[in-house]
Structure P
Amino acid sequence: MATDDSPRVLVPLPAIDFDPTEVAVSWKILRARNVAVVFATPDGKVSQGDPRMLSGEGLDFWGFVPLLKKIRLLGLTLRANGDARAAYAQMAADSGFTQPRSYQQLRSEDFDGLLLPGGHCARGMRDYLESPQLQALVAAFFDTGKPVAAVCHGVVLAARSVSARTGKSVLFGRKTTALTWALESKAWNLMRFLGRFWDAGYYRTYAELSGEPTGYRSVEQEVKRALARPDDFLDVPADAPDAFRKASGLFRDSADDARPAFLVRDGNYLSARWPGDVHTFAKEFAQMVKPAT
């Protein structure tokens, strides 16, 4: 349990649609390691996780029908797993989550670290990713050298944040990973293949504009455009131990199994790809903000 002298980690959230696993599992692991977690939202009101990822409703091709959407087949597979849903329920009852700060109240000097979660539903995530206040705050954390962790679309927020010192993205000159196009396109194509015609772009926060090649607005490609070199974006090496388990999107890490996880650490910056990395990601970040003695 966190105490008055515990490190304080800031977790900004959108008003709605954040990924429940990336936030709740990280919260649970940080709290278990005596790290205080402070949430913030655009207006200081309680945020809501992506309901599809919590219930699985609406992910099957009949999900637009009010009564039929309660019948879940694919939705039971794609939603957050049991551990994540249990962590979300605990977090949702915690006073730190139910009494968030507003973005306007945030100062980097009040915290010891910053964690940027993701989520893909465009309805809520775009305001978070496009917030000038958050981008300036993220840049301040990087410029002062405090630990920063970003996962999935959270890396896009980091990529869009411009350093006051260099005038370039805070990720320029750094190694990173994020949601890869391989993972993003698999989920997107699955929705289209299974006939979810009424919301086939659910897994794409940004769609390509006319004339742009497929994948141009993907997380991977946007992050790469902010880097010093495209090769600074890292994915699972083909010869890595457990490479298939890490790269296929069929396996998720757990409290006891880090084999499916893939992280990239560059100094005080830690990045991960998707909810399947988050147990290992949160444990590593906890060690960064509160090193073992």
Structure Q
Amino acid sequence: MADSVSPVERGILAAVLTPVTENLAPDIESWLAHCRRLLTEGCDGLAVLGTTSEANSFSLDERLALLDAAAAGGIPGAMLVPGTGCCAIPDTVALTRKAVEIGAAGVLMLPPFYYKPVSDEGLFAAYYEVIQRVADSRLRIYLYHIPQNSGVPITFGLIEKLLAAWPDIVVGIKDSAGDFANMEAMIDTFPGFRVFSGSDEFLLPILRAGGAGTITACNNIAAARSARVYADWRNAAAEDWHREVVAVRQTITRFPLIAALKEVMAQATGRPGWRLQRPPLQALSPEDAARLMGELGKVGFAVKQAA
């Protein structure tokens, strides 16, 4: 499906939360409303169906249905970077084809992550199969480096091989390992390769190092602050906004990340259903929720609780 919106290649992307219903199915209408709100608050794009989205807790059919719903609900495909990497190659292919079909700017692709250790040659073979089976020149892949979760790192050797084979398809990476030196080295080693940080703490540093921006969980609640950093990153004024973003990030990550973000959403919207997660993930206890909101208030992030 063609899209008149320019595809997102840089900037601030939210790793979008997925609200669920009482029977733990994706709450599509609430999800669409959340996506629209994030775009109005300054996000340049939406990374749906990733780690923060609880994507690996949803079935292939549920994930495909969410992508169809985004297209039907008027979310511009060119603003989307869906997560499509699965353990099974046919599942990755199905999700990636759907993303291309709805005009997505790119896909965020985990390596197959169950078997380990695996070689760069094995990972290259997996990406080869996906690219050959999708067989669409519109495909743009952002690799997803999150070894603390996947157990399968994306090495420089693998990136080099992929760029040599498909320089117009493998275009960037989200680095969520938390090692800024690794991000800087990728920027320096692979000119033109779009490096996004998975942590808000590195937003300003990665922009000043020549990186593409961030794809982060806290942009679900702090997108407006991150957008100000991105708009003014060349100037000293951005440093104050960045300190605020970092303070929110450091506060949220003292709690289970998704549960904390969903608690903020529940209080900001007055909708308790936002607290729901698909097991094994669980909502914060009332005590932890109160502590979270108190700590956010101390760093200047006040959420008006619904009456």
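Just so it is clear, none of the values below were taken in a lab; they were calculated from the coordinates. The model shown is predicted, which means the values in this text are computed figures rather than measured ones. Cβ atoms are built from the backbone, for glycine too; each structure is taken alone.
To test your reading of the models, identify which of P, Q gives -14000 for helix-only ellipticity at 222 nm (-39500 (n - 2.57) for each DSSP H run of 4 or more, over all residues; to 500) when calculated.
Going through each structure in turn, the value belongs to Q.
With semi-axes √(5λ) of the Cα gyration tensor in Å, for residues 94-253 alone coming out at 27, 20, 17, pick the structure among P, Q it was computed from.
It was calculated from structure P.
Quick one: log10 I(q)/I(0) by the Debye sum over Cα atoms at q = 0.22 Å⁻¹, for residues 158-213 alone came out at -0.77 when computed from one of P, Q, so which one is it?
Q
A value of 3.1 was derived for distance in nm of label points 7 Å out along Cα→Cβ at positions 46 and 246; which structure in P, Q was it taken from?
The value was obtained from structure Q.
Have a look at P, Q and say which one yields 15.4 for Kirkwood radius over Cα pairs in Å, for residues 166-277 alone, as calculated.
Checking each candidate, the match is P.
Of the structures labelled P, Q, one was used to calculate Kirkwood radius over Cα pairs in Å, for residues 62-101 alone, giving 10.3. Name it.
Q
Please state which of the structures P, Q yields 1.00 when FRET efficiency 1/(1 + (r/R0)^6) of positions 38 and 70 (r between Cβ atoms, R0 = 25 Å, to 0.05) is computed from it.
Q
Given 1.4 as the derived value for distance in nm of label points 7 Å out along Cα→Cβ at positions 134 and 206, which of the supplied structures P, Q does it correspond to?
Checking each candidate, the match is P.
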